[in-house]
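Pasting the structures here.
Computed from the coordinates by the stated procedures, all read-outs in this text should not be read as laboratory data. Predicted model, so just to flag it, every value in this text is computed and none were measured. Cβ atoms are built from the backbone, for glycine too; each structure is taken alone.
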Structure I
Amino acid sequence: MTDLPRLDPRLTPARPDLADERLRGRVEAARFVAGRTQRIVAPVAPLRRAPDPQAALDSEALFGEAATVYELRDGWAFAQLAADGYVGYLPAEALGPVDPAPTHKVAALRTFLYPAADLKRPALAALDLGALVAVAAQEGQYARLADGRFVWAGHLAPRDAVEPDIAATALRFLGTPYLWGGRSSLGLDCSGLVQAALAAAGIPAPRDSDQQEAALGEPVAFGPDLAGLRRGDLVYWRGHTGMMLDATRLIHANGHHMAVAVEPLAEAEGRIRAGATGPGTGDGAIRSIRRLPALA
């Protein structure tokens, strides 16, 4: 098999010894298998580059999200996340049955799982904004989930509910620590922040900044004065992204502040262009600015 088109390894469930059955004829592998869909049952599950707890954290999966599993071995699952197609290794213990299908999502930045409809009972776990749950019934002010645990009903929204102001959603993460590969309110990276804000608005977004830059919105012309920008515009450097809060201010998760921070775009642009390179800081001049269609 020769001259095959190069596939993005981040989105391609294939190794020399194993690949997705749907990739037959497109990749070389010793064997091909049909994946099995499961759901994340851990509050947040790490997606690592290798089946090793010390391997690089490439992304995270939130409670209730689906993943296609191609192999389970030695406590690790070789899998592809349904939300953005990212491929890597999940702890096997973080996976459970695909059913029942989620009916609601967490609309609070973070909420707790309880063993009963009682705020005085010790919390069992915390769920993040965007986590998916299957509600079986409502008991007073609590939602009883299909697994028998409880969540404050006011922290949930129907799965198809949208929060159209993506900048307002991004601001909810202000001060959250920077975490390379993170997607939760405990820690997230630049593209994770953009992805979370867009997900709340019902807009699927790729995982990494270069993927987002290629897929999201339409290009916005800009000059050295960076004039004419709007709330919600997405700014892309090499290896970094942020979102405009208004014509001049940017919110971004970044390695300079090691947190989600708000600062003048001109200040961030000057610092990055001057050579503040490295993980989470961006590299060089702004490459593009993307504008999404207006949301209702």
Structure II
Amino acid sequence: MLRHTFLHLHGVGPRTEARFWREGVLTWEDALRHPLPWLAPWHRELLRAELEESCRRLSLGDALHFQALLPAGERWRLLADFWGHVACLDIETTGLAWGFNVITVIGIYDGQEYRAFVRGHNLHLFPREVRRYRLIITYNGQRFDVPFIEAEMGPVLTGIAHLDLMYVLRRLGLRGGLKRVEVATGMARPSALQGLSGYHAVLLWQMYRRGHRGALDTLVRYNAEDVVGLLPLAAYAYNLMTAPLPLSVAPLPVPERPELSLPYDPALVDWLLEGEEREEEVV
């Protein structure tokens, strides 16, 4: 999809991009050969220079170049070209205030393997491992996950492009938390952990620190359930966004949500959910 994209060029908005497509200028290569008579001479020269640079950057696998130039709601266009270099990411924390609270778990999933980086165990390995990827996918990570990681670890994500699915899904009319969006798209997690929330993740960490057996396993499993659902959602959003365009764009295969074999404590999950019901009854 990137080679069909002109929004990252100076002076090109959605209407101008749509005109490119109407005039048969469907790719960067088309634009470099076309006289582009509807543009001023200075604008044609500028765009040609930018398109040559775009071809060079894409050949280098420089996803960050395009992330910097595309609006947040258009970064879904990166997916097909960087599909083999993607990691989905989600964090758990001790609270909501980055710079005050701390990260307890970072989970990443690349379509093949889920890995958890846990505070006090292997969290220090995350900066090295994440460098293997060129694009990270999050849900609400622009406002939450990334600021938390940068506040605690510094610029470890520098050089890696970021697609926050929340923005493109909002364009598709899907709002709310991740689990609500999964239900709305027919991709709801089958796990018994469906009812847990970020609040419970904080409680699980506190219980683990107090020595509760099974709390850490349950927290990691909760994180994994969030992370492995992002890749199917990303492909789903990409296909919906490309479908109405006057372009020949191959859809991305929507991967199956993997069945997780990670352990957790079912009794603890039931206790946490029953506690929430008790609080609702009191209120």
Structure III
Amino acid sequence: MTQEDKKKAYLAYASVCFFWGTTYLAIRIGVEHLPPAIFAGVRFFIAGILFIIFLKWRGYALPAKAELIPLAIIGISLLSIANGSVVWAEQYVTSSVAALIVTTLPFFVVGFEMVQSNSEKITFKKIVGILIGFAGVIVLLLPDLRNGLDASYMKGVLAVLVAPISWAAGSVYSKKVKLKTKPLMAAAVQMIIAGFILMVVGAIFGEISQVHFNTEGVAALVYLVFFGSIVGYGSFIYALDKLPTALVSTYAYINPIVAVFLGWLILNERLDAWTILATVIILSGVALVKKTSSGK
């Protein structure tokens, strides 16, 4: 990988860290006005269509038919299941809590990679870094846990837990299949497939009758289409193709910091001494994992 490619890859990684941190806020606002599956499905379907139009204009080739199935598997794992679970869960939990639970992603990435004979080397320091980050999440959640949990809250927490498991599986699988399709075109196709599936799911569960567009809902949808999907997901796919999976997955530690701050600033979600302490712990874990991840 050339120095120029490396710079682009790390810029893409930084974009994922920031913009995906803001999406938890946008999702929380969006599900207050639009049904979850339709909301998420329309987001990805529109983003995928716009992305493909742009990429075709830039001369990118569409994927071969033989690659549609693996592209579908990745899109369903990362978007239909993982992101769809987060969107559904944010009906019941705050944007901060959702973001923090997703922080467990690197833990599952390490687990999936350990069962592969040709996986990236899992070092002791990397595992320690992930555990430190996870400890920070526990510290941040502790005040909520001490106040007791109701059924709706637990339902949301369990739904969010599906996200890092499915995302880790899809991420590791995407590194294994080695597709010939350009990463950005692959991302666009995955978004269309995932968006269509989510809209079908929404229709099956009667969400179409619940669709009522207003300013807040449309604003959240537009933001997620451009910054969450086109910029964020496109950057993620590019970074995943160029950098080690364990390194790219550390965005899940930084996203909650952005999400917690914005949740506090805009939605009056909790931000106190526990939050600050947890932030320091999480960032320490991120630094250790990044330090022990080698470039591709």
A value of 27, 26, 16 was computed for semi-axes √(5λ) of the Cα gyration tensor in Å; which of I, II, III is the source structure? III
Test item: mean count of other Cβ atoms within 10 Å over residues 205-212 calculated as 22.0, pick one of I, II, III: I
One of I, II, III was used to calculate distance in nm of label points 7 Å out along Cα→Cβ at positions 53 and 221, giving 5.6; which? I
When helix-only ellipticity at 222 nm (-39500 (n - 2.57) for each DSSP H run of 4 or more, over all residues; to 500) is computed for each of I, II, III, which one produces -3000? I
Work out the source of 2.9 here, i.e. which of I, II, III gives that when distance in nm of label points 7 Å out along Cα→Cβ at positions 141 and 229 is computed. III
If relative contact order in percent (Cα under 8 Å, 6 or more apart) is computed and equals 17, the structure in I, II, III: II
